[in-house]
Every structure is written in C-alpha cells, then in structure tokens.
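Several structures are given next for inspection.
Quick note: the coordinates plus some simple rules give every number you see, no bench work behind them. Keep in mind the model is a prediction, meaning the values are calculated, not measured. Cβ atoms are built from the backbone, for glycine too; each structure is taken alone.
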Structure 1
Amino acid sequence: MKILFFGDIVGKTGRHAVRQVLPGLKKKHKPDLVIANGENAAHGIGLTVKTARELFDAGVDFLTGGNHMFDKQEQIAEVFAAYPEKVIRPANFEGNYPGSGFVRLAVGEVSVLVINLNAQVFMERQFDGLISSPFKKLDEILQSGPKSDIILVDFHSEATSEKRGLGFYADGRASAVWGTHTHVQTNDAQILPGGTAYISDVGMCGSAQSILGVDKELVLRRFLSADKVSLEVEESAEAEIGYIVLEVDEKTGKAISIKSSLECSKVSM
C-alpha cells in the first residue's frame with residue numbers, strides 16, 4: 001500500500017498548492033490513501049467545514065490535527081459532525097472535546113488505523129487544556145479494538161527528541177510515525193530497526209516566502225522588538241510543498257520505503 005502525506009497545510013496558499021499539485025502526484029505515485037495535516041488550513045489557525053471540504057474536493061482523503069485544532073471552537077464541532085470518519089484531532093487532549101483521536105479505515109481489503117497525538121514538551125502553553133502522555137495514549141489505543149493491518153501515527157510535536165522518542169517507542173508496532181508542527185522538513189526519513197518508517201517533520205504546505213507560513217516582516221519585527229506584534233499568515237503565489245510517500249507491506253504492516261520531498265511551485269490564488 002502507498003500512502004501520500006502532506007505536512008501542515010497553512011492558509012489559502014497551502015490549500016491551493018495541494019489542489020494544484022495533487023493530481024500530478026497521484027498520477028506519479030498512485031497512492032491508495034492521501035492524508036494531510038489540516039490544523040492550520042483556515043488562514044493558519046484551525047479548520048472549518050469550508051476549508052476541509054476544499055481539501056477533500058482537491059483529492060485529500062483524510063485530515064489530522066494538532067494544537068490549533070480547537071482555535072475556531074464555534075466551527076470545529078461542525079467539522080467533526082460533517083466528517084466523523086475523515087477528520088481526527090490529537091487523541092491525548094484530555095477533556096470534553098468533540099471528535100476522535102483515531103479512526104480505523106477500510107482501504108480496499110486493508111484495515112488502516114490512523115492515530116493523531118500531540119506532544120507535551122514545549123507545548124503546554126500552546127493548547128488551552130490538558131495534554132496527557134502521548135506514549136501512554138499510544139499504548140492505550142493499540143491495546144483497544146480490533147487489530148489493524150497498517151498503523152499510521154501523526155505526532156504533532158515541537159521537540160525533535162520527543163518525536164524521535166515516540167518513533168523508537170512505536171518501532172515494530174506502528175507502520176509509520178511522522179512528525180508535524182514545526183513546518184520545516186527534516187532530512188532524516190528512514191526505516192527504524194523494527195520496521196517503522198520515521199521522519200521528524202514532514203514540513204508544511206504554505207508560502208515559500210514566509211517564516212513557517214507567517215508574514216516574515218511581522219515575525220522579524222517581533223524578534224527585534226519588545227512590543228507584542230500580531231502575526232498574520234503570508235498568502236502568496238509562491239508555495240512550498242512538503243510531503244512524504246510511504247510504502248507499507250499489507251501482510252506484515254512493516255514499512256518498505258519512505259521518501260520525503262520538498263517542492264516549490266507557483267500557485268493560482
């Protein structure tokens with residue numbers, strides 16, 4: 001089975017970039033499943049029914065989330081209601097939150113378990129709620145329900161050490177663990193000793209002339225000034241597109257290959 005995963009989709013530029021490049025990537029790689037992280041899809045903060053629908057119409061099959069998933073609280077419940085089997089949020093957000101943290105999908109004759117987890121290190125102030133241990137939550141999910149042929153984990157994390165730790169913790173039990181959140185693709189795509197595909201961060205889909213998808217001048221002003229500067233997503237016609245292509249043995253659940261790509265493309269806005 002082949003899986004195509006896009007890193008954090010940031011705003012209109014990211015959405016339009018995915019819509020533009022996905023047909024060609026499908027023709028080239030012939031993925032059985034296309035997944036993307038959509039927590040920044042609605043102008044960099046959160047996800048709405050409109051932006052989710054736009055990505056599904058573009059050819060994305062499934063969306064994961066992260067610490068910004070509930071930034072648009074008045075709309076995210078509608079997203080989960082509209083797409084209960086197509087959108088998940090981090091499973092280790094403890095509290096009365098809508099949505100699920102994992103979903104079992106039937107892709108042809110293959111059972112695929114997709115899990116979304118959020119880190120704890122450096123993330124305590126980035127989410128207004130309790131984040132429990134992603135390691136223990138992973139164990140809990142893997143020990144529940146029927147066995148799946150392929151297990152995929154999107155780990156939304158700030159610290160490379162925590163991402164790396166979860167990769168080794170899941171090695172041999174998950175087919176793939178990929179990192180999201182930092183918006184900068186890392187050059188460490190590999191298959192771990194137990195057969196789990198791993199990369200610390202897939203990168204983002206957003207403005208190439210930005211800092212993590214945000215207007216670079218505003219970010220620099222914040223770095224250089226003691227004043228609190230409001231940040232805005234950079235929406236430009238030059239996009240950066242980070243993604244990975246995974247191949248997994250359906251019988252063993254072990255990864256066969258993982259390839260990371262970072263492309264730049266002009267997009268129609």
Structure 2
Amino acid sequence: MGSYHPQVVHFAVALVFVGVGFRLLSLLRRFALPNFAAATLILLGTVACFAAVQTGTAAHGPVERIPGARPAVMAHEAWGERARNIFAIVSAVEIVILGLTWAQHAAAFPASILSAVIGLAGLGAVYETAAHGGELTYSYAGGVGTRSGNPEDVNRVFLAGLYQQALQDRQSGRVDDAMALIELAARRLTSNLDLQLMTAEWLTDVKRDPAAAIQRIDSLQIPSTDTRARVRAGLARAAALAAQGNKEGARAVVQTLQGEFPQNAQVKRRLDELSR
C-alpha cells in the first residue's frame with residue numbers, strides 16, 4: 001500500500017485546493033454550481049487525505065530507518081494528520097451546507113463562510129505537509145530507490161548519491177576521493193555503460209591515467225547500434241591518446257569517427273581542436 005502514496009497524495013492536494021477555490025467562489029452568490037462543486041470536491045479530497053495518511057503510514061518504515069531521516073518523517077506525518085483532521089471538519093460543515101441549501105435555509109451562507117475559513121487553514125496544513133514531503137524526498141532521499149522494492153532502483157539512488165558526492169569532491173580539489181567513488185560505482189555496476197564510459201573519461205581528466213582509460217575503453221562491449229556510446233567512447237579514447245602526447249593518434253581516432261558520423265557536431269568540434 002505504501003507504494004501508492006505519491007499517486008494518492010497528488011489527488012488529495014488537487015481536490016482540496018480546487019474544492020476550497022470553488023467554496024470561495026460560491027461566496028459571490030452569483031452561481032449555484034460552485035456551491036455543489038465545492039462540496040463534492042472537498043468531500044472527495046477528504047477521502048483522498050485519509051487515503052494519503054494511510055498509505056504514508058504504510059510507507060514510512062523503510063524511510064524512517066534511513067540514518068538522520070526520522071525527524072523529517074515525523075514532521076511530514078504530523079502535518080499530514082493535521083491536514084486530514086482539518087478537512088474532516090470542513091467536510092462535516094460541507095454536509096451541513098448541502099442540507100441547509102436543500103432546505104433553502106438562510107444559515108447556508110454563514111456556514112459557507114465558515115467552511116471557506118477552515119478550508120483555507122486546511123490548505124495551509126496541506127502546503128506544510130507537501131513542503132515537508134518534498135524535503136523528505138529530495139533532501140533525504142526518503143522513498144527514493146525503496147518505494148518499488150526493485151533492487152535496480154536502489155542501485156540508481158546509490159549511483160546518483162555517489163556521483164553527486166564525487167562531483168563535490170572534484171570541485172573541492174579532492175580528486176583522489178572523487179575518483180575512488182567513481183571507481184567504486186564502476187566496480188559494482190559493471191553493466192552500466194554510461195558509468196563505465198564516464199569512468200574512462202575521469203581516468204584521463206581526474207586521475208591523469210590515460211593508459212588506464214584506454215584499457216577501460218578496450219574492455220567495453222559497445223553495441224554497434226548505440227551511436228551515442230560509440231561516439232563517446234571514441235572521443236574518450238582520443239582524449240586519452242592526446243593526454244599521452246599522441247596527438248596524431250587522437251586525430252586519427254576522431255577522423256574515423258567523422259567518417260562514421262559526419263553530422264555529429266561534437267566530433268567536428270573535437271577534430272577542429274586537434275587540427276590546430
């Protein structure tokens with residue numbers, strides 16, 4: 001059930017925001033439609049809020065166990081429960097409004113004002129819930145890679161975090177640490193061709209070991225139909241050869257690429273650089 005939390009949440013947010021919007025519009029008392037639309041949408045949104053809290057509770061276990069993530073999980077959960085409770089009250093008021101409207105009672109309008117006021121407070125709670133949920137997802141990787149239970153998803157989040165850390169290390173001058181992280185990922189994810197090609201590029205650019213870069217490229221099996229990977233591998237080989245001082249060899253590699261891919265702008269640009 002927890003895997004459905006992102007889908008359910010979006011329904012809840014959309015329904016209550018539009019529902020409260022219609023309730024505010026109904027206060028103009030010019031049209032009958034906003035009154036019934038507001039009640040319908042808010043009631044449906046409240047049901048979705050209950051479902052969102054339920055699925056969120058089911059999903060929070062694995063996320064909460066991420067070191068340091070528990071406070072963010074608890075804050076998100078607390079605001080979600082507040083939003084649900086507020087809209088449960090708004091829904092009760094909406095049911096009363098429907099009855100009063102059906103009976104053409106004068107109290108229907110004051111009740112609509114009350115619903116709008118409480119609804120706005122509810123939207124504030126929904127906003128806070130969403131903000132904490134976004135923080136949990138994007139700042140703590142809560143649920144990222146674990147929601148589906150697919151090991152490949154875990155590998156993706158591992159690679160994403162490791163890559164970003166390697167970039168930070170590289171930019172901070174900690175090139176050995178950066179390269180160590182990339183090589184760790186390459187050892188674990190041997191079937192990821194993009195990663196293997198990037199490792200070859202970093203061996204030349206970061207580790208200053210073009211011989212190892214060429215060895216890495218030679219070890220790869222690149223499908224003949226993968227144009228992008230073939231171009232990238234050829235350019236990585238040319239860069240490694242140039243770093244070894246073999247500019248003629250690098251130019252020959254790029255010329256071969258140009259013969260195969262005459263319209264590739266990246267290949268043309270690299271050939272121009274090597275021809276100067």
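0.45 is what came out when FRET efficiency 1/(1 + (r/R0)^6) of positions 184 and 256 (r between Cβ atoms, R0 = 25 Å, to 0.05) was calculated for one structure; which of 1, 2 is it? Working shown, then result.
Working: 1: 0.45; 2: 0.15.
Traced to structure 1.
So mean count of other Cβ atoms within 10 Å over residues 8-15, computed for just one structure, reads 28.2; which one of 1, 2 is that?
Values: 1: 28.2; 2: 19.0.
The correct label is 1.
Among 1, 2, considering only distance in nm of label points 7 Å out along Cα→Cβ at positions 56 and 160, which has the greatest calculated value?
Working: 1: 3.7; 2: 2.0.
Top value of distance in nm of label points 7 Å out along Cα→Cβ at positions 56 and 160 goes to structure 1.
Given that helix-only ellipticity at 222 nm (-39500 (n - 2.57) for each DSSP H run of 4 or more, over all residues; to 500), derived from a single structure, equals -7500, which label among 1, 2 identifies that structure? Intermediate values should be presented prior to the final figure.
Details: 1: -7500; 2: -27000.
The correct label is 1.
For Rg/Rh (Cα atoms, Kirkwood Rh), which structure out of 1, 2 has the highest calculated value?
Numbers: 1: 0.94; 2: 1.24.
Top value of Rg/Rh (Cα atoms, Kirkwood Rh) goes to structure 2.
Thinking only about distance in nm of label points 7 Å out along Cα→Cβ at positions 72 and 136, which of 1, 2 has the largest value? Can you show the working numbers first?
Details: 1: 3.4; 2: 1.1.
Largest one: structure 1.
Can you spot which of 1, 2 the value 21.1 was calculated from, given it is mean count of other Cβ atoms within 10 Å over residues 40-47? Write out the running numbers ahead of the final one.
Details: 1: 24.6; 2: 21.1.
So the calculation was done on 2.
For which of the structures 1, 2 does the calculation of relative contact order in percent (Cα under 8 Å, 6 or more apart) return 20?
Details: 1: 20; 2: 12.
Label of the originating structure: 1.
Using mean projected area of the Cα convex hull in nm², for residues 80-199 alone for the comparison, can you identify which of 1, 2 gives the largest number? Could the numbers behind the result be given before it?
Details: 1: 8.0; 2: 11.4.
Biggest value here belongs to 2.
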